[in-house]
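Colleague: In structure tokens below, several structures.
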Structure I
Amino acid sequence: MPKLSFISNYYNYPDKVEEQIKYWESLPESFLSEVEFILVDDGSEQRMDFRPTHLNLRVFRITTAIAWNQAGARNLGACNASGQWSLFSDIDQRFYLQPMQKLLERLDYLDQMFMYYPKTKNITDLDGSPQIFHVNTILINTQKFREMGLYDEDFAGHYGYEDLYLGKVWERHGGRRAILHDMEYLEDLRFRTKALDRDLTRNHMLAEQKIAAGVRNAPGILRFDWEAVSLQPSRAAASRDPEHCEL
């Protein structure tokens, strides 16, 4: 079992995905032996062709057309993760090797009831003000996340707030949150998908309604069709049933 599942979802721009894969492939085997990588294609307009790799990499593709299904994409990654801990990060963020190696050494000593936000370089808020972490980049115990959290897929279809509301759900179940600010673990590459509707109005109202109603998980996860993507042209894709989550 790997210590860490690194989970990232993406939409379009296969060149950026390939850049990440090449970076991961350049890392030492001593690090790669303790990490698995999970990529989730959130319904990109064109299917990306993946080449064989020595990485412990699995790829899943959502085939139902849902705008801004980041909540569902990350749930899909969590349900298929086999690492003791999971690190969720956007595709435009790259982790630094040395801090991540140190983090691997510390995982056994971290509190499983905490959701951690790793300090990240080049992060700004929506208004351009500098931040030290991204609310959508989290380190979390995988099993606890399945039991206590998972993203609320009611936010899918519109932009924003699934990450902010997740923290409320986590705390509602007795979890706590903290910033890993001892060093910078990742760097934001400042790449942003263009021509997408980023209106926050609908999800802002939904979050306020849910908080007023008592902060509970929405019923049902993985409300879409998806498939495993084979990294070998001759190999059949795996079953569509998630490995660790009950629907």
Structure II
Amino acid sequence: MINLIGKIKSIGIVGTALMALGALSLLNAVIYSFVTNLNIGSSIQFALSIGMVLYAFFIRRISKAIHVVVGIICLVPVLITLFLMIYGNTGSPDYDEDVIIVLGAGIRGETVTAPLALRLNAALDYFKKNPNALVVVCGGLGDRATITEAEAMERYLFSNGVPMNRIIKEDRSTNTYENLVFAKEILDDYFPGGFRAVVTTSDFHLFRASYIASRIGMPVNRTGASTPLVSLPAYCLREMLAIANVLVFPPF
């Protein structure tokens, strides 16, 4: 215990703060893994948290040049996260669109996950202001599901007051790109003269969804669903990889 205290004193205020931040991030990743499905985002957070603690532990042995480089590298994801959150929380619905498209976020058995419930609640808030809109729910059959996401989403919306004849199920998709492409195929048949749409998804996810929608010829307005703070680091880390993948290997 004395040796540990002595080591903490030896790494200074910056090192101690960095170690504490790494420990908190590691705790956050553990909590996140219990409240949602383990994914690449949480795996990256685990690795980065451990790296942060080790970096703090050896901070006195690391050159100033490396500190500068690491600082610049760490600044990039922070700035991207800020951009994603600002974009995702500055929605632009007119509340007279023909349709609202709700993107899937996973279910367990027949129950929507917490992130998906937040997206559906955002759609419900929109529908209250524009009850003439159709609601397209997107999502096929997942690994942990016994029904399609679209079916579970339809049940959720119906139980919260959305008439069944206002809900359209897109139940084949397995990712964001397919959510939007298959939804567009359905809506092109419903509205041969064209339609106006608003898309709702988690705030951190809204930039990629809007970008894909515009690239497939379906420009959309947007409204974001909030993300719990405990889930935000892992989700944003995963989202950064997903955005990079779309930009480098575009599916369209």
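Colleague: Computing Rg and Dmax of the Cα atoms in Å, for residues 28-131 alone gives 19.9, 63 for which of I, II? Could the numbers behind the result be given before it?
Modeller: Details: I: 15.6, 42; II: 19.9, 63.
Going through each structure in turn, the value belongs to II.
Colleague: Given structures I, II, which gives the highest value for FRET efficiency 1/(1 + (r/R0)^6) of positions 76 and 196 (r between Cβ atoms, R0 = 30 Å, to 0.05)?
Modeller: By FRET efficiency 1/(1 + (r/R0)^6) of positions 76 and 196 (r between Cβ atoms, R0 = 30 Å, to 0.05), the leading structure of I, II is I.
Colleague: If Cα extents along the principal axes in Å is computed to be 70, 33, 30, which of I, II is the source?
Modeller: Value 70, 33, 30 for Cα extents along the principal axes in Å corresponds to II out of I, II.
Colleague: Taking 53 as the value of percent of Cα pairs over 15 Å apart, for residues 92-139 alone derived from one of the structures shown (I, II), identify that structure.
Modeller: The read-out comes from structure I.
Colleague: Identify the structure, out of I, II, from whose coordinates P(r) over Cα pairs in 10 Å bins from 0, in percent, for residues 44-99 alone was calculated to give 15, 48, 34, 4.
Modeller: I
Colleague: Where does the value 0.50 come from, among I, II, when FRET efficiency 1/(1 + (r/R0)^6) of positions 68 and 108 (r between Cβ atoms, R0 = 35 Å, to 0.05) is the thing being computed?
Modeller: Considering all the candidates, the number was obtained from I.
Colleague: Further question: Which structure, out of I, II, was helix-only ellipticity at 222 nm (-39500 (n - 2.57) for each DSSP H run of 4 or more, over all residues; to 500) calculated from, if the result is -19000?
Modeller: So the calculation was done on II.
Colleague: Where is mean count of other Cβ atoms within 10 Å over residues 60-67 largest, in which of I, II? List each step's numbers first, then the result.
Modeller: Values: I: 16.2; II: 9.6.
Of structures I, II, the maximum of mean count of other Cβ atoms within 10 Å over residues 60-67 occurs in I.
None of the figures in this text is laboratory data; all of them are computed from the coordinates on show. All of these numbers come straight from a predicted model, not from anything done at the bench. Cβ atoms are built from the backbone, for glycine too; each structure is taken alone.
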